[in-house]
1. Distance in nm of label points 7 Å out along Cα→Cβ at positions 87 and 159 computed as 3.5: which structure among I, II, III?
2. Comparing FRET efficiency 1/(1 + (r/R0)^6) of positions 223 and 287 (r between Cβ atoms, R0 = 35 Å, to 0.05) across I, II, III, which structure shows the greatest value?
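What follows draws every value from the coordinates through simple rules; no lab data is involved. Worth saying up front: this structure is predicted, and the values here are computed from it rather than measured. Cβ atoms are built from the backbone, for glycine too; each structure is taken alone.
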Structure I
Amino acid sequence: MRIGIDLGGTKIEGIVLADEGKVTEKLRVDTPAESYSETVKAVCDVIKNLQTTNQFSVGIGTPGALSLPRELMKNSNSVCLNGQPLKKDIESSLGYEIRIENDANCFALSEAHYGIASSSKTVFGVILGTGCGGGVVVDKKLLTGPNSIAGEWGHNSIPTSVRELIKEDRECYCGRPNCNETVLSGRGLQQTYAELTGNESSPIEIVGSAQSGDMDAKNCIDIYAKQLARCLSTIINIIDPHMIVLGGGLSNISALYELVPHHLEGHVFSDVIQTKIAPPTFGDASGALGAACLWDAS
């Protein structure tokens, strides 16, 4: 039995996971996102409420990652966490060791252990939502690296063939221009639609309009699929995963699973592309589930 915690910007979700992969208990509370100390307390309270007399191991998925060797948080869009010793502070409050990983890594783990990629040797898990993240799992083991950034393709530069699909350079919040995130996030989809039409529309509205037959919206989704395929082609050319699982809000665009494999052609260095592009099994429940798997992943 293991406890998994998904520490998000708006909610903290905790689960108890049985060895066979069944969730036996679940608890969700709001995240006090403006206060670091209150966030630590809220996480610890959830864990304590889920613990029993037989102490369960605890894994936590968070935005951002630990900066080693000092174990301070970095790269988190929940900005109150950045520069803070989150792992150490939670361990100090609880009195025992925990494990922390980036939420995209936890997503990839959940799908590789219990989800659609459970029979795949090498898995790349993608988050397409407010931001653009990723995680790599090989033989159900998480690949992290010495900088704790393995899979962080969202802040690689877009390929030249993607730059040709946008009208002007896009500034990323990280300070660099034309990161993958600037075209593949929800904000990126909105900006592409605005370039095409001159109008503002939310990702949900764009997808709905495309499903209703609006040609501008359908064209926007097709351009997004081309952008996604060309960015993913660099991942396939480097790590050659058996399966890529899409997660985050934009993974709900059903057309992507037909369009992206088609648009990969000509951009992957192979005559036949065996990598499968798949939707997630667990949706927004994947973070806590994958966090619990951290004790199986090393």
Structure II
Amino acid sequence: MKITVLGNGGWGTALAILLKNKGFDVSLWGVFKEDIEAIKKAGENKKFLPGFKIPKSIQLTSEIYAACEGANIITLAIPSRFLRDVIAKNKTILKESRVGFVSVVKGIEEKSLKRMSEIAKEVLGDIEIAVLSGPSIAPEVSRGIPTAVVVASEDEIFARKVSDIFRAERFRVYTNKDVIGVELGGAFKNIIAIASGISDGLGFGANTKAAILTRGLIEMTRLGLAMGGSRDTFQGLSGLGDMITTCVSLEGRNHRFGEEIGKGNKPELLLNKSVMEIEGVWTSAAAAKLGKIYNIELPITQQVHAVLFENKSPLLAVNELMTREPKSE
């Protein structure tokens, strides 16, 4: 079986290594030829996943036809802001492949407010697609640290197939039918991770972080339910589980980004310097709009959005959160 991974970021690279170690024929595609050539030369992805050797038998290419030729499964690991453009540009090749797709992208498109699997179906038509999400920081997966994730699809048989493909001794894969909830949990948790990072950067403690996580889960659940997700999903791996990991891990990019903001650095300067996508930034813009559409109060999300896009002081944002009108939990 050949598995193609589109997107040579840290997560795409980690999954390519995991799948190759399981014995699959694996292709890893990146849009920039110079990045692929650098990986070939170094034998590792120094830009996005440094310190982990990439098996020489993985096909590394910037030619999408070569990557997809003969594939049985195509894994979408492209940053959410660029997913639509990439698959639209390569629509003919992807449609002709007639394979199942797995999205591991965590985000919401800001303009359309659509989930990643919705975008894939909109562009490619009636494809078979599953989404894989959960607490899975790429370096930890590559180190073989025990990890549990969830894969969701409207087709239970396809979900089980994907689970079998990705499941490994240290990588447990549960199945779920709630595609909406799994995708929304994976996207919204990045907003809370930025809030958690800001709190740490400001020098606050465990009390503050506990409040952010618990109230953040409430926001995620309220909006997710309004959009059609299941409460159980948000309390599971792709919701609470992923949020905890991203908020406490020193390797979580959204948390690190928020921490730098809390220390006084400007969001736009940090974004310009970052080689990795900070998905929570763009998700906060989408979530703020969704909150208004569904008439759901999202205080943490709204304050994160104000800090990121309205030049609001992080301390002022915290003060406004703490002095909101008292209410029952």
Structure III
Amino acid sequence: MDETDATQLVEGSLESELVPGPVEYYALLPPGYSGAIDPIPLVLNLHGGGGSREALMNQQPALEALFATDRIPSMLFVTPSVSPRCFYMDYKDGTEKWESFLAGPFLEHLRDRFRLRTDRRGTMVTGISMGGMGSLRLAFKHPTVFGAVAALEPGIEPINDFKDMRPKHRFFRDEKLLTTIFGKPIDAEYWNVNNPATIALRDAELIKSSDLKILLEAGDEDAFWLYEGTEYLHQVLYNEKIRHEYRLYYGADHVGRTVGPRADDAYAFLGRVLEDPAPDLVVDATREWLAQFKRELDEADHYGVDENMIKRI
């Protein structure tokens, strides 16, 4: 294989007063990076609870296959090692501020070191499990920074208020973990303002106006029952008319053979939303034919795609 056709895994670290450090990370440079002139998109790839930057090393063969088959365009993936179960959050007591670190100095560091796009469309975030939760929080709270998010089996609950938390929602998270992050005793309001579903409800108009591209996915046999939280967030987004893509994989668990192909699908989604879709003559002809009937209606579709077409406008 020619060197320009290969990916390259490079390591780095960054010290910050915001988090324990130094924070070590791996960056996967796409094929042709050394000879590229134009800056390329960044995918901030967040590992799951108890993981590390090694997750990206393990994914290198799969990503090489995606590049080789043109399922994804040229993109640079970065995975930092964070505290084992930090939720990628700013702790209530201020001892660790992972959200502030990732959206601030870490992003700036990556842009200084690598030839990266700095526009929001070219800055994307994804993650699995705890990383899926973190990716949603980062994207929903910073939609002017991130242009797309792909959350795989995110570690979220099917509620928007901590008072509705039930044992089934947190059986794998003990009191010590939650009080470390949310204060002792747990500050319910702090939990609420950092919960992706609550953020989506609170900031629906901001998220909609930003045109954030969103993918949610989970397996319907997830051993942690995280499909419940993912389905709930899907319903919140739908009700708030926030457009998104949602996949509930039949027979898929939280780990095992389905996870790799599902991750491939998520990365392909990120690659796809980087550019506007090419014209589709079949779609254009179908929509032109339907326009005559839509003009007779007095109510538009749920997302308002054809809002300007109905007769009351």
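1. I
2. Max of FRET efficiency 1/(1 + (r/R0)^6) of positions 223 and 287 (r between Cβ atoms, R0 = 35 Å, to 0.05): II.
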